[in-house]
Structure I
Amino acid sequence: MLNLCIVSTVKGEGKTFVTAGIAATMQSLGYKTSVYKPIQTGGLVNDGFKQAPDLTYIKTIDPYINTEFSYIFKTSAEPLMAAEAENQLIDIDVISRDYSKIVQKYDCAVIDSDGGILSPVAPMIQNADIVKKLQVPLLFVVKPSRDAINNTMLSLNAAEEKGLKVNGVVINNIKEEDNNIELTSLIRVIEEYSNVKVLGLIPNLGIRLEPQDLITGILNGVDIESVFNVKIEKLEFGA
């Protein structure tokens, strides 16, 4: 199945950017694609309507991608704290039902997680519990930095302890001026100290990005078949 949950180790790694790229790529290959965000914190209010900024961004990349969410909070905080601040309770069963409806209608369902794998979403419930209930594999997005090795290994170890399947890691936002030692060390440590492979290297593609440039960057830099852990016949024909 072409289903995946994309998660980052810390904020600012470009998780939603990679989500948009992978979703747009799958849509361009002819797969009916949906991006589902179970929980959106830091939501916006426009003319009385709540908007999920991450999903709005995905629509700017490809307006034909279906986007859905279950919970949205104006508060910018970890999901549990955002929900408590607005006197709400996140129900994992609601998320499960919403996701089940999506996978029945779409060829490819990409989940854009809010927060890290251990982020609390409800009392005694973490993002990891949502992933486990939905039975969906993980793709971690990281970017080169001095703390990337430690943050990535902590997240990978946590996923393993929780019994979650990790399809791989994508390293995003690689700049020409980035320290080459940091990048090569990050790749080496991930692959030598875990059972996870680095499946993609995405360069910094700039701020003013055309949708096709993002799709091309994904196709050139990411092993899409390994990301989903399936043979994708339509890749033979290209976007």
Structure II
Amino acid sequence: MNPHIPIIKTPTFEIFDKRNNIFQIQFAHSSPALIRSLIKTRLINNGYTNDTYTIVKFKAHSVKPLHQLQSQSQSQSHTNKIRIRDAAKIIHSLASQLCYLLQTEHHTILGYSPENIILINDTTPVFLGSEFVAPLAPGTNSAMICCPYSHTDFFFSPEIANITEIPSHIHYKTAYFSFACLIMYLLLGNDDFYNDYMNKIRHPNNLIQVLDNHPIKNTKMYWLLSRCLVEDPNNRTILLI
């Protein structure tokens, strides 16, 4: 493995295998809040950063893109069972990272996409989309969106999908809706549900109907996702399971 060639490369970050179980994340955008959410929560092991908050080094046995988890589950039998198990693990870690960002750093995540998430040691997912982390306006529940995004950049909440001007203020719980869409992507093995949602009537009930036809119906995971997918962001909640 060449330590100068990234093992994972996206527009937002690159990851290098520096050998001896040391990995390095090189971010395209400085994001102190995001990097602290990795280090302070101990989602990464023995992590440390540089002065400009653009590089993080940490110890791990393996680092993989989230898509690799999807490929593995699709190649195994009892796919629904495997996907539900993997989704449960991912919910806990990503929700912990989001809660830290909101409560300690007063930042939110505008949206999740599979490309911005990696798996550490096959068990711990972390969000690395630094350009999609935004500070909350002082004394408010909202963050500002200052540039246009495409619905392919991340899973859109209804309020982001309906933006008509830039800049716009968005409730911090936009992250909850996008988070639920990411978990649905893991459960279903594709994003067809999201494309249908964006191309047709963009009402959260359409997504709930998809969950109603999935084996998680009426489980704790079902109700967690349902609470994240309500239309009014003020009424969304996210509870760890």
Structure III
Amino acid sequence: MSGFRPRLAPLLFTIPVVLVCAALAVWQLQRLEWKRGLIAQREAAVNAAPVAPPQTLADARPLEFHPVFDTGVFLHEKEIHLNAIGPQGGAGFDVLTPLQETGGRIVFVDRGFVPTELRDPARRAAGQAAGTFRVAGLLRLAPEKKPNWFVPDNRADRDDWFWVDLPAMGWAAGLANLAPFYIDADATPNPGGWPKGGLTPLALPNHHLQYAITWFSLAVAAIVIYLLSERRNARGNDRGDAGDDERLSGT
């Protein structure tokens, strides 16, 4: 292709596209390694032997998703209703109930999900039993701020909660001496069957390899499109040059 002359505009367009796609592919490979480590860490924590709940936030941080057990009395009259989606897709609430330990400290326990029609505790009275209970579940750390912009703001004045804000929930329930974590109760049935615990998904999705392949494929596709375009342009130039030679020969 004697007429092959790379055009500036397609070249200036293709180079950034290829670089961006390649950079995103490398980033997804880095995310892949990060996610694999996170999955391994969570699996190790979940499969570990249960321990007593920690006393401080510093001690709680390395125990995220670690099985714990606690004993105390549920303060059912101060339960918090967190907007949630049930395992079958229906709307409802996670019931977060304060558990008062023997020493007086309060630990919120996510006892599980109830459908909207069972938000009123009177409709699930069997699950509001009094007395001392032993609770088993996973230690969870609450976010320090709203997780992202599309999560609605909590409305403590209306008991309308969308994310776990332990200080705000403690204030709304009039509680002091609150633990800096909460317990996600396991699937042990509650009296009467509600709330239903043990519904927190533990498996993390890991699609970063597919994303990386997609971005690498787009980078290669951009290069191929550019080369085909330049090849077609070069052939047109060759035909044009040949026509010029024929006209010159005929003069």
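No value in this document is a laboratory result; all are computed from the given coordinates. In this text, all values refer to a predicted model and were calculated from it rather than measured experimentally. Cβ atoms are built from the backbone, for glycine too; each structure is taken alone.
Tabulated data
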| item | result |
| --- | --- |
| Computed 49, 49, 29 for Cα extents along the principal axes in Å - originating structure among I, II, III | II |
| Structure from which 3.4 was derived, distance in nm of label points 7 Å out along Cα→Cβ at positions 173 and 189, options I, II, III | II |
| Cα Rg over 2.2 N^0.38 Å, for residues 13-148 alone - structure with the largest value, from I, II, III | III |
| Relative contact order in percent (Cα under 8 Å, 6 or more apart) - structure with the largest value, from I, II, III | III |
| Label whose coordinates, when distance in nm of label points 7 Å out along Cα→Cβ at positions 85 and 205 is calculated, return 3.1 (choices I, II, III) | I |
